[in-house]
Structure I
Amino acid sequence: MRYRMLGRDLEVSALGLGCMPMAGVGTGLYGHADEAESIATIHRAIDLGVTFFDTAEIYGPYTNEELVGRAIRGRRDGLVIATKFGFLIEDGRKTGVDSSPANIRRACEASLRRLGIEAIDLFYQHRVDPAVPIEDVMGALADLVREGKVRHIGLSEPGADTIRRAHAVHPVTAIQSEYSLWERGVEADILPAIRELGIGFVPYCPLGRGFLTGQLTRLEDIPADDYRRQDPRYAPGNFEANLAFVEVVKTVAARHGVSPARVALAWLLAQGEDIVPIPGAKRRVTMEDSMGAAHLDLTGADLAELANGPVIAGPRYPDEELRGTRL
């Protein structure tokens, strides 16, 4: 495994592991997840040199953090555990956002208990809360840093102005947002802003929720209750059109004798040393394949071919969810 820096002083594996698809959030999102296999996947990732693991209180809710906590028990040393706060959760459902200082502290204490750790290595605001100034959010997080309960602060899906305002209060170590071959919106203003400030970037959904793996060929193969049915890029018509982009990825993959997933991740890694993708996995075989991207060096011709592929059909979220991003 290769390693990179997020922000000024947080070293992590060049690829992290997104734990969302594992137990507690499998059924109804990305299909069934087996707890034993999920834990074995985390253990195998550690064996391969992966140090960066991503979860959130909303995943489940709560059960994903508990799973990660069980998996890392006795193997905590050297790991960077990232989790997130900021959603209002009522009766087991997300009903809004809440980044009030009181909720930030509650979420931190609860995540520490579920994960079974003494400090959260990277604590993200999951979504910007329009009702709470980012300066107040960062002030509350800075208090947790001073108390030793949080080591580094991150933001998920903020806008460029919010990033600058937040960083002026306390150093932000990482920004997390969707970024992949088929979702490149952050290139316009988010990446320039974080590079100006020396902040790392963590792309989630780096494989397009599985689309870029090349394993999906028919919309009918996705269960009716799968979360991807809500993704406009998977909608009838868009799904079929977007298969043309996957063919480009497959072509490059064939040249190197690797999987399309590995190529898609290697393309992201080539966009800058400050970029650390977190592909999600719930099985060892897919995780191992993804982590191989750390050692795949694409040529300039490969990168150009991938960057100039067909235009992607459909936005990355339905309108209601999209309105809650880049604030």
Structure II
Amino acid sequence: MTYDDALPTRVLGNGGPAVSALGLGCFGMSRAYGAADDAESIATVHRALDLGCTFFDTAEVYGPFDNEALLGDALRGRRDEAFISTKFGWEYAPDGTRGRLNSRPDHIRRTVDAMLVRLRTDRIDLLSQHRVDPTVPIEDVADGVGGLIASGKVRYFGLSEAGTATIRRAHAVTPVTALQTEYALWERHIEAEILPLLRELGIGLVAYSPLGRGFLTGNAKPAEEYAADDYRRRDPRFQGENFRANSAAVDEVGAVAARVGASPAQVCLAWLLAKGDDVVPIPGTKRRWTLEENLRAVSLRLAPGDMELLDAAVPAGITKGQRYPEDAMYMNGL
């Protein structure tokens, strides 16, 4: 497997922007999975640009604030090569403690102004509501972001973890370019209703955690073996019997990888890429070698038989454990 001359691109939504077929999720660069390494993270962003990866995903909540600032530093002098996706959704205390959901239009405007400073830019390419705020009509949110688009501070409107009714209502006010949600071989909850709706409306899909926070790479450990500050220590899918059951369910990934001469991560990304040209996975990493391994997945074409085998081995609903700890489900509005 080798790099093509350039990463292929995909178009987000009907008439939307062209971005690299694989993006880079930046969440893990800010202490989510162990200690931060800003120098290596910045080098990883630069290497991504060199290899033609243009889509960079961050959010106000990552850190909070630190991740956007890090990406802004990394893109200094190369801003025009990148497509920046970031997300809003909560209030924060002066010490950075996250408070309640807040998607009021006036709050969004203030948040975007602060984002632009941290990101060292004059525009955000894709601005998404990180979680649906049940206290603010989605029409007001869409209209507020529409105003930011008209002002030039934002180029495209997105949603994250929204349901079908919310997506329809928002799209009727301001076109939704992309929905960001978890989608991976072991997490296929969107296939029944949400993915068909996105295709009906011409909305792209940004697939986060496409490698199951590392579970699908074959290198996962039980939750208790991760450091206390590692996000995976609290992930229900990594805990106890859930870990053992999920490990058995994804064993076939390793078998397919060995047969095609690829890594399990590359197989999982190739599976996702084959699910449609409107799907843009954003595997996260803070290391150059992992980035390079992930990007090689664009050259891997799984045979129909391998796709069928993986679909059958890890069918929708087989994964044990919910996607977030119970308290995080509440905080995330899920």
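No value in this document is a laboratory result; all are computed from the given coordinates. It should be emphasised that the depicted structure is a prediction, and the values quoted were computed from it without experimental measurement. Cβ atoms are built from the backbone, for glycine too; each structure is taken alone.
Identify which of structures I, II gives the largest calculated value of distance in nm of label points 7 Å out along Cα→Cβ at positions 13 and 125.
I
Structures I, II were shown, and distance in nm of label points 7 Å out along Cα→Cβ at positions 85 and 173 at 2.2 was computed from II.
Among I, II, considering only mean count of other Cβ atoms within 10 Å over residues 149-156, which has the greatest calculated value?
Values: I: 23.2; II: 16.2.
Greatest value across I, II: structure I.
Looking at distance in nm of label points 7 Å out along Cα→Cβ at positions 181 and 237 over structures I, II, structure I comes out largest.
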